[in-house]
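S.K.: Structures for review follow.
We did not get these values from a lab; they are worked out from the coordinates using the rules stated. Small disclaimer: the values here were computed from a predicted structure and weren't measured. Cβ atoms are built from the backbone, for glycine too; each structure is taken alone.
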Structure 1
């Protein structure tokens, strides 16, 4: 009886320390850290800084993005390298994107048009742009958008790279649904319409990533919602 229990426990431990187990556990820790310490880690950074003579107020929104780049991009890459796995195999490549250029272009046009009409909603105007100082200074808004490019790359790598491809070998196409759940839940602070639309969006982006073996088109499509949203909101002020 004792040996049966020991084998039972050993089997659990083997599953938990397998690569897939480490991906799931590390993903849980990373996302929990983001949620649990949201608004706290940013306090480690100054409220404003000066770069090349330009004063950047509200710098903690930048700090919030930097913290997430560390958690969502750098930490997963360190884990991949520890397991001697190439980040290219987890979506950081563009080799097969060209086969789906027609879909990417068509989806891009649709997303931009949809974003224009959605941006007129009052709940979206309250949220976007997240960097409110950019409403008064276009130069500050451009700096924010440049940093946002990197932030969103880390976001897409985490969900459509690390988590998606990390689970593919064991779960096949079901890995799309595995990454979908935390992806949607991480939209908890967004307008209701965006939260619900992220369900369909998460599925589509998951399919795109698997078909192209890349998270790059997902990054582009996600950008084409987020960046135009900020500028459309400014136009609708």
Structure 2
């Protein structure tokens, strides 16, 4: 159906046009889908490559667009401006990411009973918010995601969660981690958290090299977290069968 270059597709959250990219390696049967939620910069080659790698694992990989119209930031100030409306209004963030879930679930090549999400940085927050919404999903994986919750009520969580966290991430304090653990307990979630020693924010991004800002690539944590994700989805999708 699609080659390794993928296929850009448009979908909508009400009147906001979002532009994602789908990758699929086998169109002979319906496949589980894994959505990829982007960092605060917007959908980029980084997320598209992750979606391609997911397709090689036998899934539909779908790199989604949370900002709409494939907006991208080119500076810290622009990136911060792009995420601020969603950090302030978590209902907006939930609605935006679930519109992508609804779209991909309705595609003929997708097994709608097997939907997973992964996210990086701001995208990690987004996939956690999808779980916090109470939506039934097979599983979500957050890579160096922002764990801070909003003041919205805590729902029962109906999806399994894997949180891959850098222990030295300056954007997520140990208090934030402790609060997140308490939240998961209150919501009766099926969750696990892996904290990688000495890893900072953006540990999966080879271009991250700003120690003063707290974003540094960590090859070991990158590989270990990706392997943990692979094991996680093998398990949760098998359980959905």
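S.K.: Computing FRET efficiency 1/(1 + (r/R0)^6) of positions 27 and 67 (r between Cβ atoms, R0 = 30 Å, to 0.05) gives 0.95 for which of 1, 2? Write down the numbers at each step before the final one.
M.R.: On the way: 1: 0.95; 2: 0.55.
The value was obtained from structure 1.
S.K.: Assuming -11500 is helix-only ellipticity at 222 nm (-39500 (n - 2.57) for each DSSP H run of 4 or more, over all residues; to 500) as calculated from a single structure, say which of 1, 2 it is. All intermediate terms of the calculation are to be shown ahead of the outcome.
M.R.: Values: 1: -21500; 2: -11500.
Working through the options, I get structure 2.
S.K.: Quick check: 17.6 is what I get for Kirkwood radius over Cα pairs in Å, calculated from one of 1, 2. Which structure matches? Please report the intermediate quantities before stating the final value.
M.R.: Values: 1: 19.3; 2: 17.6.
Checking each candidate, the match is 2.
S.K.: Quick one: relative contact order in percent (Cα under 8 Å, 6 or more apart) came out at 26 when computed from one of 1, 2, so which one is it?
M.R.: Comparing all candidates, it corresponds to 1.
S.K.: Same structure, new question: As an exercise: distance in nm of label points 7 Å out along Cα→Cβ at positions 83 and 131, calculated from one structure in 1, 2, equals 1.8. Which structure is it?
M.R.: Numbers: 1: 3.4; 2: 1.8.
The read-out was computed on structure 2.
S.K.: One of 1, 2 was used to compute FRET efficiency 1/(1 + (r/R0)^6) of positions 51 and 171 (r between Cβ atoms, R0 = 30 Å, to 0.05), and the answer was 0.10. Which one was it?
M.R.: Values: 1: 0.10; 2: 0.80.
The value was obtained from structure 1.
S.K.: Could you figure out which one of 1, 2 the value 12.1 for mean count of other Cβ atoms within 10 Å over residues 99-106 was computed from?
M.R.: Working: 1: 12.1; 2: 18.2.
Comparing all candidates, it corresponds to 1.
S.K.: By the measure distance in nm of label points 7 Å out along Cα→Cβ at positions 11 and 35, tell me the structure among 1, 2 with the highest figure.
M.R.: On the way: 1: 3.0; 2: 0.5.
Once distance in nm of label points 7 Å out along Cα→Cβ at positions 11 and 35 is tallied for 1, 2, the winner is 1.
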